[in-house]
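Novice: See the structures that follow.
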Structure I
């Protein structure tokens, strides 16, 4: 239970009690529960979007839902995306890129990357047909956090010191990977039952392949991954999942 609580504390801004009782090893074990935290986020977003859809057209509802999406995570993953755009795209040696990733100030790459990411995410969400919005919003946050868990397990950490990303690796093992994958399978099945059908099973494959390629590229740039990269991969997987659904809908493969 502490591991699930740690995942919610780390990945959401929900006002939950008991953070002071968490131990270091709880944060590593929490990686198994990252997708469960995503399921909580997705459920809240789907309920909010359903209500907003009764008040405003899809475009407005999508913008407000996306704002809530950022708020529920405290912009944690978006911040990682911004830092990665600045650091990983910089024409500099790996040591300098790691320094840039630590910089709290956003540069031109980071600002442009944030704007483009949110624009693409909004457009993909707004393009979803009504029947696909609820299951799409439920499964996309789960995809992003499953990718984070697998990135922790599959790739080395780039820094020797401490940090949120380093803490996430404490006590994390393949049991956590199996648990996270089981929760992902549950979310995919739920999304399929709620209206996505077979298309739900496509999403982990597409998002996983894109995220793995991005993680491999990041490792080549800085010698491993960091907490910022984990967050950026989450944002990437969420966006790819929404884009895949929008593409299927545009091709007439979704209702």
Structure II
């Protein structure tokens, strides 16, 4: 497995990005791997690497770069406040711009395959993955959102209200008892997808809390996490290979 750390130029600066892909057998379909609020850490790198072993060119960007240099965060109150402030630096337009920059970088790397790409995000990255799919319908063929939130709101930019023109197939690993994504929003989102002609699969992860996917965390739920892996492999194999 090849793991590289690069700087990707964007209209807003330089975005540290970790790239994972097999040593031989490429070029590989591109999957953008959007971090959760705790930021990039070994657990997330291990997850990106696990996906890459199945034959993908996985790009894990530090999307907080507009707020300062790369850093890893702990669970202290000070770090929690920093993370909350940094989350406000990411907008729908900004994450779409970041995705374009990532794909442009991949287009110049012979290890990465041209054509359809995928995106998957965790926590805050879930809604961001949907924003990328909405902004790049000609390129993004699959989008996953895992224990995210804010999919159905009363704001004009709500993901469920911005599905028109999206061509990506969607997958959700929906956490149980998540205030940001209550269970009753599933039916609303499914109807919005049906109205927009968007194919979607939603797994409601009974008993799994927000943050269930990354191993090692207090909320890790092995059953739900492994189910999201199964679905993600199915989704990307079907749409990108």
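Here, each number is a calculation from the coordinates, and none is a lab measurement. Just so you know, these numbers come straight off a predicted model, no measurement behind them. Cβ atoms are built from the backbone, for glycine too; each structure is taken alone.
Novice: Output the label of whichever structure in I, II has the greatest value of FRET efficiency 1/(1 + (r/R0)^6) of positions 7 and 231 (r between Cβ atoms, R0 = 25 Å, to 0.05).
Specialist: Once FRET efficiency 1/(1 + (r/R0)^6) of positions 7 and 231 (r between Cβ atoms, R0 = 25 Å, to 0.05) is tallied for I, II, the winner is I.
Novice: Here mean count of other Cβ atoms within 10 Å over residues 95-102 was calculated and came to 16.1; which of the structures I, II was it taken from?
Specialist: I
Novice: Can you rank I, II by distance in nm of label points 7 Å out along Cα→Cβ at positions 47 and 223 and just name the one with the largest value? It would help to have the intermediate numbers written out before the result.
Specialist: Working: I: 4.6; II: 2.0.
Answer by largest value of distance in nm of label points 7 Å out along Cα→Cβ at positions 47 and 223: I.
Novice: For relative contact order in percent (Cα under 8 Å, 6 or more apart), which of I, II scores largest?
Specialist: By relative contact order in percent (Cα under 8 Å, 6 or more apart), the leading structure of I, II is I.
Novice: Looking at structures I, II, which one was Kirkwood radius over Cα pairs in Å calculated from, given that it came out as 17.7?
Specialist: Label of the originating structure: II.
Novice: State the single structure among I, II that was used to calculate distance in nm of label points 7 Å out along Cα→Cβ at positions 79 and 151, giving 2.9.
Specialist: Source structure for this number: II.
Novice: Now a separate question. To test your reading of the models, identify which of I, II gives -0.64, -1.05 for log10 I(q)/I(0) by the Debye sum over Cα atoms at q = 0.17, 0.26 Å⁻¹, for residues 135-198 alone when calculated.
Specialist: Structure of origin is I.
Novice: May I pose another question? Quick one: helix-only ellipticity at 222 nm (-39500 (n - 2.57) for each DSSP H run of 4 or more, over all residues; to 500) came out at -24500 when computed from one of I, II, so which one is it?
Specialist: I
Novice: Can you tell which of I, II yields 23, 12, 8 when semi-axes √(5λ) of the Cα gyration tensor in Å, for residues 71-126 alone is derived from it? Walk me through the numbers before you get to the answer.
Specialist: On the way: I: 23, 12, 8; II: 29, 13, 10.
The read-out was computed on structure I.
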